[in-house]
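Following are the structures in question.
What follows draws every value from the coordinates through simple rules; no lab data is involved. Predicted model only: the values in this text are computed from it and were never measured. Cβ atoms are built from the backbone, for glycine too; each structure is taken alone.
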Structure P
Amino acid sequence: MDMNQFEKIIEEAFNRIPRKFKKILEKENIRLLPRESVPAAVKDKFKNSIVFGVFIGVPHNKRSIFNIQSEPTRIELYKESFVMAFTEQEEMETQIIKTVIHEIGHYFGFSEDELRNYLV
């Protein structure tokens, strides 16, 4: 899978999100950013895990005037993780979609446990 294919799958996953949630993400300028590989800081934080993606920022339900962000709120997805974990294109696409939904869930304030229970 090349980066263009990866970006296309991410875009398709975003298009499957219910319109009311897409509108919030668009209004708040939350971007889905495809990355080739997982940054060292993320690898260190999630040792011994395959990291498909991360939400970076303050969740929607925790925002206040007291939050100071040094970088933009975003969702990053890491191509190398999907390629490493899946050999079948269909399985990879399914996991990319799940990851997009999972990370958007973090933006809306859902915990890791809540998301795992909902996205079985």
Structure Q
Amino acid sequence: MPEHTFADTSRRLGAATLDLVSDHAELFALELQEQKRHSTQQLIWLGLIAASGFMLFLLLNALLIVLLWDHYDYRLLVGLCAFYACISGLCFWRMKSAQHSMSAPFSASLQELKKTKEQLLP
């Protein structure tokens, strides 16, 4: 009789372990899909913003240079360079602050694994 209960216990333990691994795999796959979709969407928007911004800056620079070259000659070019350097620094700072405030990818999976480890180990 003790062998029968040992077999039942080991079977239940195996089934519980398999269910646990399956749940973790599903959560990981779901978070991976979400991260992939989010990253793809961000890259598309970033590409469109970069292309539009580049064209706008190019045309505005050309317009300013054509209109103001007679009065300000090289000072205009230096001013434009300083302006774009400040804007680039501001964008870089904003990107870094957004990265620091973003939650870590797969954080739900890691928390679930920690919770499982705490439950299994005394």
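Quick one: helix-only ellipticity at 222 nm (-39500 (n - 2.57) for each DSSP H run of 4 or more, over all residues; to 500) came out at -35000 when computed from one of P, Q, so which one is it?
Q
Which structure, out of P, Q, was Cα Rg over 2.2 N^0.38 Å calculated from, if the result is 1.05?
Answer by label: P.
Give the label, chosen from P, Q, of the structure having the highest value of distance in nm of label points 7 Å out along Cα→Cβ at positions 27 and 83.
Q
Looking just at distance in nm of label points 7 Å out along Cα→Cβ at positions 11 and 35, which of the labels P, Q belongs to the structure with the highest value?
Biggest value here belongs to Q.
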